[in-house]
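Multiple structures are listed underneath, in structure tokens.
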Structure 1
Amino acid sequence: MTEEKKRLIIIDGNAIIHRAFHALPALTTKKGELINAIYGFLLVFFKTIKEFRPDFIAATFDFPAPTFRHQKYKPYKATREKAPEELYEQIPKIKKILGTLNVQIFEKPGFEADDLIGTISKKGGEGTETIILTGDLDALQLVDENIRVYALRKGLKDTILYDREKVKEKYNGLGPEQLINFKSLRGDPSDNIPGVPGIGEKTAIKLIKEFGTLENLYSSLNKVNQSLQVKLREHKEQAFISKMLAKIKLDVPVEFDLEKCRWGEYNKEKVVQILKAYDFQSLIKRLPEKQKKENLSLLK
């Protein structure tokens, strides 16, 4: 009988906060303090714990400074509209609540939360089943036999758990390891990743299915039609820059100790005090306890 895998949840902090802020109306405390992002974040957090009963939890956040991607490609995320200051004001409060819940927080100058997620997810090892909680799909490239992505689709309640088959279903047969190459051609307007102009989703999927990687495609350009050859040759540098921008780093120099991320040991009274201070009476009832994990393995 094989030993049951331990389960780690990695939270994409900024993604969940942004989703919560925009999904909920301007909720305020009796004192007039805006708390919609805090409330929404905790709703999702508690729901995820109840559903997956993790052994370990880690939370990642973007560091408020340019990253190595901005240094290599200045237009990276330049078209993204800056979030309201009312959102950013709630982030330290969420971090404080996570700290009181004894959840380890990871952020690193020069890197995005995605890079920390990628690095930590690989540090868990084969003995750990990892679930990435996020509001966007960049993390799908990390999915493998040990890693799943639990993504919010619409609002805060509509969720989907991506394993390898779900990724292939979404991208018409492309596996997680092929998504970086797909983005190299298709680009990503939300992050201002350029891709190759004139190549849409269907063509990008077709090319990556046929050639596997961007490198293989460029070494076999004579096998594609003339009009595509022209586009690909003209924007070769842009395609490879796009691949660099899209690829999540797996080797961020960050100290990670799985045992320090063990979930369930926290001062309940202190957490309740904070929740009461924000008028979160309903959330006190949802405050998760450490539960005995039943046979909930996501691996087949």
Structure 2
Amino acid sequence: MPVIERELDGQALKRALKEATLRLEQHIDEVNALNVFPVPDGDTGINMFLTMKSAVEAMEKSKDNSAAAISAAAAKGALLGARGNSGVILSQILRGIAKGIEERKSFSSRDLAHALHIASEQAYKVVDNPIEGTILTVIREVAETASDTASRGVSFAHTMMSVVSRAKKTVERTPEMLPVLKEAGVVDAGAKGLYYIFEGMKDSICRKPTHHSSRKSPLRVPSTREKEKIYGFDVQFMIQGKNLPFEEIRDTVVASGKCPLVVGDESLIKVHVHTLNPDDILNYARSKGVVTDVVVEDMDQQVREKMEKEGSDEQSN
């Protein structure tokens, strides 16, 4: 039977986030294999895991063990270590949760529901063109479920079980919301990754033992559209400085390519964008502040390598 807990303190939150990270790590290959939107480059699982890993490392260094301090440290760590489109959105979900329980030594399931609503708002806000059938849909719908369940005064464990159940159902519905998923015969990778994060948290709160599973990627036949499309480069970096023109930087990044995500404040900004001309946006950023943590990945090469691997795996079976 689940442990009946009415509130979670910082230590319990830390255990839950560590278990969530472990659960996601166990399913990296599965989530990678699902990755077709926005780019079928097969790295959503690893990007989300590296983001959570950075969050865990940051919270481990926190000398304050209140729930507020642990969540704030995790959110900052996730932002600094965010990888890819999915990682940046995940960092904003953690940031929203931290905002929802700030100044609290422990928090109730009602507080969690409130925090998840803030997390949903935060995630939608950073995406220039929000698309349903993705990680965004999952965080929005689990926030609604958390509110409905918590309002009945049930245990924290009961609320988390409802959250995981809703997340699972939402993930299963993603192909009906996003045609590219239905065409590929998969659910959304980011949505599935978030499901595993919530599942890990739930099992930690319910004190269930970790189940180790083998990492095996399901095979998927690449579509002609995936083979022929040009994606360009995945560009990520940080800008540090004083009085950074956040809105100007955001507008410039949005205009420079696809899947733009710009988060932070006037002293530290995290940027992610898909562009055909990475030097243009990097040179612009360097004119505004100190640019660090630059990652430029050739998405076309990643897609080719992923398709070749899938083709090789299919022939060997």
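Bear in mind that the values in this text are calculations on the coordinates, not laboratory data. These figures come from a predicted structure and were not determined experimentally. Cβ atoms are built from the backbone, for glycine too; each structure is taken alone.
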Origin of the value 20, where relative contact order in percent (Cα under 8 Å, 6 or more apart) was derived from one of 1, 2
2
Thinking of 1, 2, which structure, once FRET efficiency 1/(1 + (r/R0)^6) of positions 37 and 245 (r between Cβ atoms, R0 = 25 Å, to 0.05) is computed, gives back 0.40?
1
FRET efficiency 1/(1 + (r/R0)^6) of positions 53 and 253 (r between Cβ atoms, R0 = 25 Å, to 0.05), calculated, reads 0.45; among 1, 2 the input was structure 2
Could you tell me which structure in 1, 2 was used to calculate Rg/Rh (Cα atoms, Kirkwood Rh) as 1.00?
1
For the read-out helix-only ellipticity at 222 nm (-39500 (n - 2.57) for each DSSP H run of 4 or more, over all residues; to 500), a value of -11500 was computed from one structure; give its label from 1, 2.
1
For distance in nm of label points 7 Å out along Cα→Cβ at positions 69 and 85, structure among 1, 2 ranking highest is 2
For the read-out FRET efficiency 1/(1 + (r/R0)^6) of positions 197 and 285 (r between Cβ atoms, R0 = 41 Å, to 0.05), a value of 0.85 was computed from one structure; give its label from 1, 2.
2
